[in-house]
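**Student:** Next up: the structures, one after another.
Only the coordinates and a few stated rules stand behind these numbers; no lab work does. Remember, predicted model here, so these are calculated numbers, not experimental data. Cβ atoms are built from the backbone, for glycine too; each structure is taken alone.
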Structure 1
Amino acid sequence: MYELLDKINSPADLKSLDIKELRTLCSEIRAYMVECCSRNPGHLASSLGAVELIVGMHYVYDAPQDRFVFDVGHQAYAHKIITGRREEFKTLRTEGGISGFPRMSESPYDAFGVGHSSTSISAALGLSEAARQLGRADKVIALIGDGALTGGLALEGLNNAGGSDTDLLVILNDNNQSIDRNTGGLHEHLMRLTTSRTYNRFKTRVWDSMGSTRSRAFFQRWIRSLKSWIVKKSGGDLFEALGLRYFGPIDGNDIEAVVHALRAMHELRGPRVLHCLTVKGKGYAPAEEDPTVWHAPGRFNPETGARISSPRTADRYQDVFGQVLLELAESDPRVVGVTPAMASGCGMNLLAEKMPGRFYDVGIEEEHAVTFSAGLAAGGLRPFCNIYSAFAQRSYDQIIHDVALQDLPVTLCFDRAGLVGEDGATHNGSFDLAAFRSIPSLVVSAPADERELKNLMHTALAQEHPFIIRYPRGMAEGREWRSAQPGIYEIGRAECLQEGDTLAILAIGPCVGQALAAAERFPGRVGVYNFRFLKPIDTQMLSEIAGRYGRILTMEDGALKGGLYGAVCESLAGMKGAPVIEGFGIGDEFVEHAPQAQQRKHYRLTAGEVEKYLEKVLQDSK
C-alpha cells in the first residue's frame, strides 16, 4: 500500500533515498499515522507537524549511536515508525502494545524516556557530556517544541548548555502551539514577526498586486529570506545571550531545507540552536484547521475527518469543574483561575471565555503556576489552580514552601488523578494522595462523584487554608449536580453509606461507587464508608469501625503505600485486637498503558472484582 514506507525497516534504509523520494516518504508516513491513529487514538497533530524534522534527523545522523531526545514525546510518531516499529505502531497505546511516548526499554533508538514537558535539553546535555567523558563521538540532538520551551527546566538546560562547550544541537520546533495556544513573553518574542500587522499588511498588498505565478513565487522566496533575517536578528538574541549559536529560522516542513540545515549542523561543534517553523497538523486538513482538537482527537474517520465519539453516560469531571468554577467566580469577585497551559483540558476555558480578566494561563510552568497562585492568595484573591495530577509532582516544592508553609488559601485541583488509561506510566496520577498527605496545613480530598466535586469546591472557598481536590479523568458517575444546592462539608469527616457486621470497605474518590455497588449484594454484612478526606482523616470514625468489624478493606485509585491504606494502617497500628486490613489499589509499580477499564480491573477497583473478594472472605468467615 505504501510504496516507500513498506521498505523502511530501520533508519539505514533512508540513506539511499533522494530528496524527491524523501518527500514521498514524508507523505506516506503522514498517511500511515492518520490511518493508525484513527483506530488507536494518540497525539496526532504534533507528530504530523514534525515528520520532515524527524526524517531529516535520521537521514543525516546515524541513530542509535547518535542520540535523539524528544521533548514530551507528542511529536515522536515518525521516529517510532522509522526505527523498526512500523507494524507495532498499529498497537499504539493499547494494552501490551507500544507506548505513545519514547521509552528506553522499548527500543535502542529511544535514547531517553519522556512524557512530561521541557526535559529534553537537560537530558540531551547529560547524554552529550557522558559521551565526551567516555571518549565517544556520539552526536546528540534535543527536539523541543516552542510550548515546552516556556518550562523552567528547559531554560535551566539552555543556561547550562550555553555555559559549556558540550557538542549539543537543540532543534526548536516552532509551530505557535503546544496543546492550547501558547502564551507568555518567550512565545511572543519568537512569533512577533509573523503576527506583525505591518508585516502582514505589506505582504498582502504586494501579493495582491502580483498577477503572475512566477512573480508570486519570486516574492515568496524573497519574503522568506527577509523574514529569516529579521527573526534571526530578534529571536536569535535570546539564545546568543545564553551562549548558544543560533541558526534559522528555516521551513521545518520542507525536507530539502531540513536536510541542508542538518548537514551544516553536523559539521559544527558546541551548543547550538536550529530554529524551525512548522505547521501543527501538517498534511491533514482537519488537523491543520483545528490543531487544538486534533492534538489528541480520539477515534475518527480518516477519509472525512469526522470524529467518532463514544456515547456519554454522564458529564466529564473537567466540565463539572469548569462550570462550578465559573459560578463561583460570578458570585465571589476574589475567585480566579490559574492553569499551566491546560485550559480546555481542565475545563477552565469556560472561565476564560466568560471572564477573561479572572483567568490566567501561565504556559507549561507548573512550578510557577503554584507560586503565582500563592502570590494571588497572599494579595487577597482566592485562586483555583488546576494541574493534571501527574504534572503536579513537578510543583511539590512550591506546594510545600510557598503554599502550605505560609498557610495560604490556594485551592489546588488535580485533574486526571488515578488511572488515566492509554497515556500510561508518565501520566497516571498514582502518587498524589501519598505524596501530599504528609504535608502540614494541607487538606487532601477526593470526591466520590460530580456532586461531591461541586460541594468540595464550595467547601474549599468557604475556608481559609490550602486545599487539594483530586478527581479522575473522564466520565463522572451520572449523578445530578447542576440543580443540586451546593453543600459545605465538615472537613475531615467520613460518611457511613451502608452498615454491616463483618467487613467494612473504606473507599475514597471514584472507588466509593464501586464499593457500594459490590456491597449491596451482601446487606447487613458489609459496611461501606466514604473517606472523602484523606487529610485530616476521620480518626473517630476509624476507631468506631475498628471496634465493630473484624476485617477492613481499603480502596483507592492511587498508591497503597502512603495513601488511604497507609493512613488506616498507621491510625490503627497500636490498637489491641485491631482488625485485619487489606488494600485494593496500586502497588509498588508504575502503571502500564491500557484502557482505563482494564486498568481498574487489573487493580481490583471494579464492583465485579470486589464482589469476588467479598464472596470468598464472607464464605470463609462462616
Structure 2
Amino acid sequence: MLLMPASPNTHAIAVMLLTVFALWLFRKDDIPLETSSLVVLVILAMGFALFPFEQNGIHLEAGELFSGFGHEAMIAVCGLMIAGQGLIRTGALEPIGRQLAKLWRISPLLSLLITLIIAAILSAFVNNTPIVVLLLPILISVSIRTKTNSSGLLMPMGMATLVGGMSTSIGTSTNLLVIAVAADITGNRMGMFDFMYPASIAAGIGILYLWLIAPKLLPKRDAGLSDIKPRLFAAQIDILEGSIAEGKSLHDLIELTDGAMKVHGIKRGPDRNLMTMPDIIIKAGDRLRVRDTPENLKEFEKVLESTLFSKGAPVDEDNPLQEKEQQLAEIVIIRGSPLVNTTLGQINFAKRYEVMTVALHRAGSAMDTKRKGLGGVVLQVGDVLLVQGTNEQITNLKQGGEVLVLDATTDLPHTKKAPLALIIMAGIVTIAALGIMPIGISALSGVVVMLLTGCMKWKDAALGLSIPVVMIIAVSLALGLALERTGGAMYLGEMYVYATAGMKPIFILSGLMLLLAIMTNVISNNAAAVIGTPIAIAVANSLHVDVEPFILAVLFGANMSYATPMAYKTNLLVMNAGGYKFSDFMRIGIPLILIMWVSFTIILASIYDLTPSQ
C-alpha cells in the first residue's frame, strides 16, 4: 500500500503558495505580464534573502534565483527571437508567400493543406510569430480575391504553426525551457530532433483535422475592420464675415466643436500661413485646414457658421469630398512593436508614420469609442487599427516592420539581404543540430553575422526582443529552481502518484499531459512548462520508470495552447485579424487538444517501455 507523502518543509510550502499566486497573477489582464513576473521574482528573492534555505546539505542562495537571466535557455530564446526579426526585416520568407498566393488560384482546398503543412514545417525551425505575420496578409488577400470568408483560413493556419512548433527543440521557447530545466536536473540533454518522430505523427493528425474539419466548425466572421469605412478627408473652412467664429481665438473655435476639430494649418491672405497657436485670433477670410470624416466636417461648418471648401469649391452635391489618392489599410499591433503598451498620442503616431487613424478593433469587435478618444487608448498586442494614407505611406508602414499591415495592395517587404538572412538562419539550425555548438551560442553567432552583414540594425534587434517573454522565462526558471531545491517538486510529484495509485504509468503520464494542456490555456505556457518539468521528473522517479516520456508529456502538453486567445501571442493576432470570438477558439481548440492528447498518449505508450524497474 502506498503511503501518504511526508509533509514538505516550510520553504517548500511557501514556494508552492507563491507559485499558485504567480499563476493567478499571470492571468490578470489589467497587470502587464512583465510587471507580474518582476513582482513574483522580487518576492521570491526577498524571501530566500531573509530566510536562507539549507537542509540535508542542500541550500539555495537568493542570488541564484536571478540565474535565469543568464541561463542558456534564455540566451537561446532571445537569440532566436532576434534572428527571426532579421527574417521579417529582410522579407526572407516572402518568396514562399508569393508561391502560395499563386497556388491558391489553382486549387483552394489543396492550397489550404499545403499552407498548413508549410506553416507547421517552418514553425519547427523559426518562431511562429514571423510565420503568422507572413501568412495573415496572404490569406486575407486570397479570401478577398476569391470572395470567400477568411474565418475558415486564418485560425487553422495559426493552429498549424503551434502544432508544428513542438517538433524540434527550437520550435518554441517552451521546448527550449523544458529541455534546459530537465538537463539541469537529470544531466541528460535532448537533441534537436530527438522527439520529432512522435511530434510529427501527432502533428500530421492535427493538420488533417485543421484542414478537413476545423473550417466547417467555424462560423463566418467579418475580418478585422472591413465593415468600418469612415474615411478622412482634407478640406478647408472659410471663416465668413459676421460668423460666430470671427474674432475668436483658435482655442475658442475648438471648444465650440467640443474639442473634436483638429486644425492642421491656417491660411491668411493669398500666401501667408500662420502657426496653429491656441491664442491666435481668427479673422474673416481666414481658411482653416482640417481633416476628418464628412459628417464631422459638415458639423464643423454648421457650428462655425462658415463655408466648407474642397478642391477650391464649396462642398455640395456637385462637389463632394474626394480623396482618390488615399486608401484604407488595417494594421495589427504585433509583439515587439513600439506601439505596445503606449497610446497613439504618446508616440505621435500620425507624424511618425504619416497616416491617420480612423478606428480601433479589439477582442473580436470594434471598440465603442469616438475617434477623438483613440489617441488616449493604451494599445495591446493584437489590436487592429484602421488607418488611411497614400499607397506610398502604407507601403512604407509595412516595410518598417513595426506593425503587421493587412492590406493586399501593398507589396511584401523584400530586400537583397533576404537570401543571406535565410542562409544565416539555416546555419544557426544546422550548427546546433550537428552538435557543433549549443543552440544559445549558435543563435547569438547568427545574430552577430546578421548585424555585421546589414541584414538588420540594432533597432531591429531591439524590436525582436519581447520583454514579457524575457521576464516570464526568468521568473519561471526561478520558481522551478526553488521548487526543485526545496523539495516542493518532489512532494507534488509524490502527491500526484499517491492520488493516481493503482493506475498504470501510461495513464499517469497521460493525466499529467492533460493537466499541463489545461494549465497552458489559462496561464503562460512557459510558466506551466518550467514548473511542470521538475514535477514530472519527480513523478517518474517515484514510479521508477524512464523520465524521458514524462518530460515529453510536459513539453507536448504545455504546447497545446489552442483553446483560448490569450494562451499564445499569435492567437491574439489571428483573433483580431479574423474577427473571431473567444468561443471560436474553444470550438476549434478543445477538439484539437483532445486529438493531440490521445495521439501523444498512444504514440508515447508504443515508443517507451514504462514498466517500473526493480
Structure 3
Amino acid sequence: MREKGFSILEVILAAAFFIIFATASVVAVLQSMNANRLGVEMSITNQFASEGIEAVKSIKNQSFSNLAATTSAGLRRHPTNNIWEFYGTSNTLAQNAADDYIRTIKIEGVNRDGGNIVSSGGTLDPDTKKITSTVSWNFNSARPETISLITYLSDWEEPISVNGDGVLVYGRTGNTIPRANFYTNSDNTFAANSDTIAGAAGRNFVIKTSPTKQEAIVGYVDSNTLRVMCYDGINWTSEWSTTVGGTGTTRRFDIAYEYQTGDVMVLYSSDAGTNELDYQTKDGGLGCGSSNWVDQAAFDSPGTSGVVTWVKLSADSRSGSNILAAAWADMGRDLQAAIWDGTSWTQRTTALETTLECRGNCNSSPTIPNGDSFDIDFESSSGNLMVVWGSGGSGSGNGAFYNKCDGGAPPSCIWNVSRTAINGMVNDATSLDISSNPNTDDILFASIGDGGSDLQAARWSGSAPWNGSNDLDTTALTPVAGSSLVATGWLINGSTTRGIVVFANSSTQSQRIHGFVWNGSSFVRQGTDTTPWFTPTPLLGTPRWYDIQMDPKNKDKLMFLVSNSVNDLFAKRLEMDSTGTFFTWTDPTYADGTALETNLVQATTSPFYFGYWRNP
C-alpha cells in the first residue's frame, strides 16, 4: 500500500510561503515599532524646538536689539536671575551618547517687497527677524533626522519712540500713584494724565530713557525713601526702594544710561557720613523686573565726609561709550566728582569745592547746599567732562567756577589741578544750569544769584577760556531754597546753531518767558523786561523750577517746563527756523486743560521730569 505524504517540492514551497509571510509579519511589526518610536522622538524634538522659539521670544521681549544675526546659537536660563539668554552655539537634550538631541537657533534678517516678505530682492526690514529652531538627532546610525520650526518676530513696540515723542512724570497731592503724561510730537500734544504704579506721593522726580530699546527708568523720593519704577513701552512696574534720608528738599539721587550697552545706573545717598553713596545697576540686555537689578557695594569718597544731599549723573553721549560721570554735594558744602568706565568708579582724591554756594547766609546753620548750585556734562565730540558750580566762600572774587577731566575714560582722564574761574562771572551763582551742544564741544552756562538777583551766562567752545557776559539782567527773580530759575539748551536747524537761555524775571512781566540767545558771538536778548519773549496762556505764575529738555531726534525743537509757587505745572515747546532768527513758542495741547497739573506735591527740587525717547 502506498503511504500519502508531502513531496520535497511541497515542503520547500510551504517553507518558502512561511518565510515570506513570517518575514512580512516581522517587517510589519518592526515598522510599527519604528513608527511608534519615531512618533515619540518627533514629539520630544518638537517640544525641544518649540521651547527654543519661546525662549527667543522671551529674549526679544527684553529688547529687540538682542536678536543679532547668527547661524548657530544656544540658549540657557541665566543662573542668577533665571531669564532666558543666548549662550554657546547649541543645546543638547540627552538621549544616549550617539543619539542626543541637538538644538540650534538661527536668526536672520528679513527683506520685504511692497510689504511682503521675500526670499530674495526687496529691502531689509530692520524691525523683523526670521527665527529658525532646528533639532537634529540620529534615529539610528544610518538614519539622521532633523526638524525645524520657523517664526517671524517684529519690533512692534518700536513705533512708540519716533519723531520726538516723550513722557512726563510727577507726583500729585493726595495720590500715592505717580502720574504720567505721554507726549506726541507730531501734533504737539500731551495725553491725559495716567497712573503709573502704586507707591507714594512723590516729591523729587527723575526719568531717563534707554538709548538702545523702549525703556524708561523713573526714580522719585517721598520723604526719605527712594522708589524706582520701570516702563517697557506697555506696562509700569515697581522695581525697588531704599532709604536715602532727607525730607525731599534736596535731590539725593540721579539716573543715567550707558550709551553703548544700554546698562542703567541709579546712584543715591546712603544717608551716612561714610560709604556716602550707593548704587544699583541693570544690564541693558534685561528688561524691567526687580530681580534684574544688582545692588553694588557702597563707596566712600575721599573728598566728602558728610551725608550726601545732592546727586547728579551724566552720560557720555558718544555711541561707543559706556562712560558716566557723577557729581555730588554733602552736608558740609563739599563738592566731589567721580567717573564710571562701565565697570568701576575712579574718584578724585580731593574735593572740587569745600564751600559750595548755598541760598542766603552760607555761614549760618544749617549749611546744607539748598539750591541747584552745581552741574555736570560731557563735551559731545571729545567726551571730556565739565563740572561747574557756584562758590560761597569768602574772598572768592567770582561766583562761578569749573574743573575739567580731559581724555575720556579713566585712567587717561586727567583733572585740572585746581578750580578755575569762569571769565566775566562776578556774581554769585545760586541757581545754575549747563548744557552741551549735541554736535560739538560747545557748552552753555547760565546762573542767577540770590545776592544781587543778577543773570549771567557764558559759552565754552571746547577750549579755555569761557566767553562770559555778566549782568545780562539785574532784575532776575531771587532764588529760594530748592529752586531752579534758569535753564539752558541748544537748537540746531541744518547748519545753524543757537544757544538758549530761559530765566525767571522779577519785573511786572515775571509770569512770562524771558530769555537770551547765543548767536555764535554774543548773547542777544529776546524781548525786554516789559516785552517778554513769550506770553503764554494762561500766565505761568511765580516760577519755582525751570527745566529744558532737548529733542534728540528733532534738534530744532526743545521742551521747556516750569512749576510755580502754587504747584501748577506747564510745558511749552520752542522751535527754531533754519536762519536762526525766528523762534516759535507754542502751548502744547493738554487733554486735561490749560495746565498739565494744578496740584503738584511740591513746587521745588525737581518736582517733575520730562524725557524724550532716545532709542533708534
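**Student:** Which one of 1, 2, 3 has Cα extents along the principal axes in Å, as calculated from the coordinates, equal to 85, 53, 52? Walk me through the intermediate numbers first.
**Tutor:** Details: 1: 85, 53, 52; 2: 100, 62, 47; 3: 149, 53, 48.
Traced to structure 1.
**Student:** Here's a follow-up. With distance in nm of label points 7 Å out along Cα→Cβ at positions 128 and 472 as the yardstick, tell me which of 1, 2, 3 scores highest.
**Tutor:** Details: 1: 4.4; 2: 1.3; 3: 5.0.
Greatest value across 1, 2, 3: structure 3.
**Student:** Given structures 1, 2, 3, which gives the highest value for distance in nm of label points 7 Å out along Cα→Cβ at positions 248 and 480? Write down the numbers at each step before the final one.
**Tutor:** Numbers: 1: 5.5; 2: 6.4; 3: 1.6.
Sorting by distance in nm of label points 7 Å out along Cα→Cβ at positions 248 and 480 in descending order puts 2 first.
**Student:** A further question on this structure: Where does the value 3.3 come from, among 1, 2, 3, when distance in nm of label points 7 Å out along Cα→Cβ at positions 16 and 288 is the thing being computed? Intermediate results must be reported in sequence, preceding the final value.
**Tutor:** Numbers: 1: 3.3; 2: 6.8; 3: 8.0.
Source structure: 1.
**Student:** Quick check on the output: -11500 is helix-only ellipticity at 222 nm (-39500 (n - 2.57) for each DSSP H run of 4 or more, over all residues; to 500), derived from one of 1, 2, 3. Which one produced it? Mind showing how you got there, number by number?
**Tutor:** Details: 1: -11500; 2: -17500; 3: -3500.
Working through the options, I get structure 1.
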